[in-house]
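The data blocks that follow each hold one structure.
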Structure 1
Amino acid sequence: MNNPLLILDTSVIIAHLVSRRNSYTRDVITEASKGHIVFAVSYQTYEELRNTITLKNIKKLPEYNERRVGQFMVWYKYNAKLIFAKKTDFEKESRDPNDNMFLALALKSKANYIITLDKDLLELTSVGKTKIVTPREFMKVFKTSKA
């Protein structure tokens with residue numbers, strides 16, 4: 001697997017940012033920081049993340065660290081591949097219309113995977129040639145391909 005193109009769902013990034021423990025999401029982000037993985041992002045998906053991470057209920061979480069969040073957001077903005085995709089680019093509605101922006105991004109970017117913890121997205125299993133998996137499922141495939 002040569003530098004797969006991934007889309008990280010907002011839920012995965014939030015879980016990573018408000019947790020200090022090791023996780024499969026942290027492994028995915030570590031591989032990206034080493035240049036082994038590339039992230040795709042659209043204006044809509046980035047804005048959703050930016051708006052969600054600043055919500056009061058997120059900021060109140062015990063592990064929330066504004067400096068860490070800020071550093072990640074800057075890194076993510078400048079290291080992700082910007083794709084011009086709108087949620088209206090995806091014609092078929094998913095169960096949660098807010099997920100359409102990730103599905104449209106997958107189709108436009110031809111990403112290998114959407115990494116998510118969202119049950120509505122996971123239920124789809126794929127969109128086009130993009131597989132929809134959990135961070136754990138992705139890391140299992142990724143580690144196997146690197147062996």
Structure 2
Amino acid sequence: MRTDRVGGDKFRFVDMALRGTNQENLSQIISGEKLSIELEYETFQELSGNIIAAVHFVDGFGNTKASFVTDEMGVKFDKIGKKGRLVLEIPRLLLRADSYAIRLFASLNSTRTENVLDTVENVAKLTVLQGDFWKSGKLNRGGNYGLMDAEFLIK
């Protein structure tokens with residue numbers, strides 16, 4: 001039994017896979033590459049309403065560095081089966097080289113504490129490696145903070 005879980009009696013994450021461009025399982029990825037996160041779940045009773053799911057990337061100090069939350073992304077999961085899989089597609093992982101823990105979260109209709117269905121800390125560790133993010137021929141520096149598409153211009 002996990003000690004880092006809250007909830008899980010109505011809805012539960014039961015497995016997670018991190019996949020790269022070729023759908024291979026991975027535990028490390030190059031900064032700026034595509035990442036897919038597959039979340040298997042099961043429900044123990046019929047849930048009426050919108051399931052809000054989230055994946056958080058957390059640094060070694062416990063700080064959330066990136067979050068993907070369905071309601072903020074305009075996604076509604078109001079009809080889910082008893083068992084299934086949710087897939088988060090990240091076209092370019094905009095994190096610098098570092099190690100990140102992954103936290104999973106699910107709630108019903110809102111993210112208020114009383115609506116939490118399942119929260120699991122440290123589901124997996126993902127190591128992000130330096131990459132040529134800007135296609136400049138140079139590797140980006142490590143650090144537990146994000147990257148954004150941008151360019152410098154002289155005007």
Matching task: 13.3 is the computed value of Kirkwood radius over Cα pairs in Å, for residues 51-114 alone. Pick the structure from 1, 2.
2
For helix-only ellipticity at 222 nm (-39500 (n - 2.57) for each DSSP H run of 4 or more, over all residues; to 500) computed as 0, the structure of 1, 2 it came from:
2
Any idea which of 1, 2 comes out highest on FRET efficiency 1/(1 + (r/R0)^6) of positions 123 and 139 (r between Cβ atoms, R0 = 25 Å, to 0.05)?
1
Distance in nm of label points 7 Å out along Cα→Cβ at positions 67 and 107, calculated, reads 4.4; among 1, 2 the input was structure 1
Can you say which of 1, 2 returns 57, 36, 31 when Cα extents along the principal axes in Å is computed?
2
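Just so you know, all these numbers are worked out from the coordinates, no wet-lab data involved. Please read all numbers here as calculations on a predicted model, not as lab measurements. Cβ atoms are built from the backbone, for glycine too; each structure is taken alone.
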